[in-house]
Each structure stands twice: as C-alpha cells, then as structure tokens.
Structure 1
Amino acid sequence: MRIDVIETKITPLDRKVCVWVFLPDGYETGKKRYPVLYVNDGQDVFCDEQAFWGAESLRFEQYYRDYGHFLPEVILVAVEAPEDHGERTAQYSPFTKDFVVPEGKTFEPHIEGKGVEYLDWMTGELKEQIDRTYRTFMDADHTGICGYSTGGLISTYAILKYGHIFHRAIIMSAAVCIWMDKLEEVLKTADCSHIKRLYLDTGTNEFGRMTTKEEFLEGAETICRYFTGHGLTKEIMKYNVYQDAIHAQREWRLRFPDALRWVFFDGK
C-alpha cells in the first residue's frame, strides 16, 4: 500500500485542493493496470487526523492493513472537500436553487451550484493527470465515483451525465430529496444503459443540515425506483436500508468496504 499526496488546484473554482492517491499492495512491484474510484470528501477516507469538524474517518488505511487481501485491487483518488459547509454544498451541487430554511436549520437560503464545473475538472484535468502518472485502466468500464450526503448527490449526477467517464458508483446516504425538483429534470433524459455496477444505501435515522430522516429515505427510494425502472437488475445494483443508522462517517465506515467489493466485483 502507498498513499501519494498531490497538492493541486480546481481550476474553474480557483481553489487549492489536496488529493490523496491510494495504490494497493503490489502496485510498486508489478506492471499491471488498475481500475480507479474517484472519492468525494477525500479528507474523510484514510484516517481521523485528516477529517474535518472533529469527525471520524472511514479509517480505510487501517482497514486495508488488516483486511486488504479481501478487497478488489483498485486505485482510490480521494479529493478533499471545502472545509466550509456552504462551500462544500455548492461544490457538490450541480444545481442552483433558493431554499426556505426552517427555523433551527443551519442551511444557506441560496446555493449557487458549482458541481458541473467541479466534475468537468475531475473528469478532465484531474483524470488526465492520474492516468498520465499511474498505471490505470482509463476506460469508463473501470472507472467509478463515490460520495455520501451531498457528495452522493454529485455522484448520482455524475453516473447519469458523465456516462462516458463513469460506469460504476457508490452512493451512500445521498442528500437528494431537497434537490429532487432539479434532479427529476436530469432523470427525464438520462441514460442508464452504460452502468456496470451501482451501490445505493441510506439509514432510517439520518438528519442533515437541511434534510430530515424522512427525506433521506424518500430520496433514496426515489433514486432506487428510477434505476430499477430503467433496467438495473439486482445483478447490477445493490440497494441497502440500514435500520437506525445515522448520518455519520462512522456509519459509512462500516459500509464502504462491502460497497467497494460490490462495485468492483469484476474489477481487474
């Protein structure tokens, strides 16, 4: 295992960003190529010390040390999010929208979405750099995207609108319900025939900055019905609902390894 750190810039957003590139055991001594998973909220992936807001991480570095031989051989490209909540939401939203914010919620009344610019950078500049630097399979069949919460929103959008880049996705606890009026316009024209593997999940006790537990479940069920209605069978899509699970990294930490196994089940 090796984890490289790249300091770069999201050019269209004029923002410096840290990117962690995880290389599995055997990479340095072999010559073969590997599938790639692009992971949003990259600061949460490897260890608690890198996570924002005092949160726990997915602790993937330690998990891999203990159980890496049970995982598919995949390069992870983990992209740091903005530390500010509002900037993070804007970066992970492909939509611009005004909200009526209920009393007690700490959400922005106006989000100017930067998600398209972010994905264009990820699938352009960043992917070109990763493919140039590392031994990757560059084709869409071997490329996936991962995210949770609003990172799940941008990952949903990416698997639908960037099908020439991503054929696989891990979407955990996606905060899609409050954006559903915008997302439905995408769903009307999206094509799912390219999707090779998809993992979806949610918990029954999740609360976000704006989204209620009922909305988290409703959003996940809506997306699941959409994909099922467009021909994704249980051999292609896995959808899990976790009873009493809350909206936290310590929950996603438990689910991420199995999701990775599912999405790259046939990864080479």
Structure 2
Amino acid sequence: MSVMPVPGIESAVVAGWQQDVAGLIDHIRQPGFPRMLAAALGRLVHSDTMLLAVYRDEERPLVLYSENEDEQSPAMQRYLSEAYMLDPVFNAVSRGIRPGVQRLAEIAPDCFEQSDYYRSCYREFNLCDEVDLFIYPEGGTAFTVSIGRGPELGSITRAERQALQAMFPILEALVKQFWLVQSSSYLRGRRAGGPLAHAMETFGCGVLTAREQQIAGLVLRGFSTEAISEELHISTGTVKVHRRNMHARLETSTQSELFARFLDHLGTLTSI
C-alpha cells in the first residue's frame, strides 16, 4: 500500500497512522476505542498527559480516557468536581469555539497564570505546554482531546501541531462515528439536568428522611432558614429541627462541611 505524503510528517509516521486509522474504524463499536485513539495520537505527538473528555452544556466533564491514570490526585479531583468551570477548555466550549486544533496559551485569558484556578489546580499538573482538539459530534456536545507536555519534553513543536491539523478531518470523522454508535453507553445513568441534578436528588439517600433531603438541597443552593420555610410552607422552627437532624445524621455542623460531603457524593456518582 502506498503512503500518502503529508507535509511535515515522516512517511513512516504516516504509514503507522494509516494502520491506526484502520484499527480505529474496526473498533468504532468497541469500548476500547478511546484508548486506541489516544495511542494513535501518541504517534503524532509525544505527551506526558492526554485527556479525552466530553462536555455537555454545564455538566461535569465525562472522562473517556486519561493517559496518566491519576484521576485520584487532588488536582484532578478538584478539576472534575468544580474547577473545570474555570478551565480555558470549558470556557472555549461555552463560547462556541470552532472545531480544530488550538494551543491552550492561545485560548486562555491573558492573566491565566495569575488566576486562582491556575495556582491552586492547573499548576499541579506540571505542564509547560498543552494543545487541545475540539470536535462536535452532535449539537450541545463537545469532544475534546487535551495533550500536555511537562518541562522534560518541552513545548509541542510546530511540526507536531501541523501533524494534528493535517489529520484533524480524519479524527473528526472517526469521533463523530464513535459518538453516534456509543454515546448511549457513556450517557446511561445520566439523568436529565446532568450529574449535579442527579447528585442533588440522591444526596443523603438512605441516611436522611425525604424532608431532610429536600432541605439539604435547598441549603446547598443557598436558601436561608426563612426562605426554606417559605418554599416548603412549614414553620421556621420546623426547618431548624430538620436542619439540626440533617447535620447530626451527616456528621456535619456547617454549610461548608455539608458542601464538602455533597462534593464527595457527586464524585462517587460521576468518577470514571
């Protein structure tokens, strides 16, 4: 089989990539497709980290593959639970960035490295460069690939970025077909309103009474005792009793502790 030339990419790499594409096509309906896709991309760009994720509206990102397998690290847990909403990739998707290949430095705010998110979360990944691929397999859904490099490997080269851009139409077509046939298996169990809504509905299940669950949800949303009383048409005294019982059952005493327990619950529902 002849190898189609691609500017800036060695013929051996192109030949290997073409074999990878054939394998990906064969595995469109297999659960190992994301891992195979990551391996194929690794032929084009050397990386320290690679994250394949899906964003749907304001939902927590759905991780399909993580190269470093370190999703229990504090930085990754914080990112997946809440900090993703401060990340340049999420914000680029929210702004409707066009499909393609982007360097993080080009889509991040000009003071990104001075932000609290960068200092408390992103910096912990120890990356000196990141390139992101944006693909939209269907309306309201963004499939992203984040390829990161640490100081040892250094910045992603111009040739590597050109390779990704040259192969992007093929990547886009493959991902669209993959999502068409496999999305239901990944989204199964995700109820309308996203994981936050599901977590809110099930928080304290088996520990709290139904009324205490209602009140816990309202407290987490920022309702005061008086507002809860009005919302549920019960007296403020009754609300205070339920709140006291709620905290006792959950072994919390403040709203901050309650929120921390809720984030733990959210993590158990949506961790990969």
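Where a number appears in this text, it was derived from the coordinates with a stated rule and is not lab data. Just so you know, these numbers come straight off a predicted model, no measurement behind them. Cβ atoms are built from the backbone, for glycine too; each structure is taken alone.
For the read-out Cα Rg over 2.2 N^0.38 Å, for residues 177-256 alone, a value of 1.42 was computed from one structure; give its label from 1, 2.
2
One of 1, 2 was used to compute mean count of other Cβ atoms within 10 Å over residues 33-40, and the result was 19.9. Which label is that?
Checking each candidate, the match is 2.
For distance in nm of label points 7 Å out along Cα→Cβ at positions 185 and 233, the highest value in the series 1, 2 is held by structure 2. To which of 1, 2 does the computed value 15.2, 50 (Rg and Dmax of the Cα atoms in Å, for residues 81-208 alone) belong? Source structure: 1. State the single structure among 1, 2 that was used to calculate helix-only ellipticity at 222 nm (-39500 (n - 2.57) for each DSSP H run of 4 or more, over all residues; to 500), giving -16000. It must be structure 2, since only it matches. Looking at structures 1, 2, which one was P(r) over Cα pairs in 10 Å bins from 0, in percent calculated from, given that it came out as 6, 25, 29, 20, 12, 6, 2, 0? Derived from the structure labelled 2.
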